[in-house]
Structure 1
Amino acid sequence: MCIISALVEHKPGVLQRIAGLFSRRNFNIDEISVGVTENPEIARITITTKGDEKDI
């Protein structure tokens, strides 16, 4: 299991683009969580997936 956390722009379409990256590489997203940070223009995305770290 691998947990990935990223800070991203808090804009429409960002989550779709990130999910598309996983889909194109045939990785399944087991869990996903998105939340705002202290900066309202930045969001934190946390994704849990299965696979080797070297593959992800």
Structure 2
Amino acid sequence: MIVSLAENNQDIERLLKKGYALAIDSNHLVVRDIPYLDNNGNLKIGAIVSIVNFISRIK
């Protein structure tokens, strides 16, 4: 499903091309395996979640 979304959305396509791990879960876009530093400077791995609104192009 994520590949078909990328065909119609340049932002998702760009994230996939950059190697981000993307998934759709209950109408949410999940970007996984994002590295960040915590307050102590330790490397951690996290995720970002955003709501996805599907819009039909069929009229």
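Each value in this text was obtained by applying a stated rule to the coordinates, not by laboratory testing. What you see is a predicted model, and the numbers here were worked out from it, not measured in a lab.
Points to keep in mind about this one:
- With Rg and Dmax of the Cα atoms in Å derived as 14.0, 53, matching label from 1, 2: 2
- Highest-scoring label, criterion being relative contact order in percent (Cα under 8 Å, 6 or more apart), among 1, 2: 1
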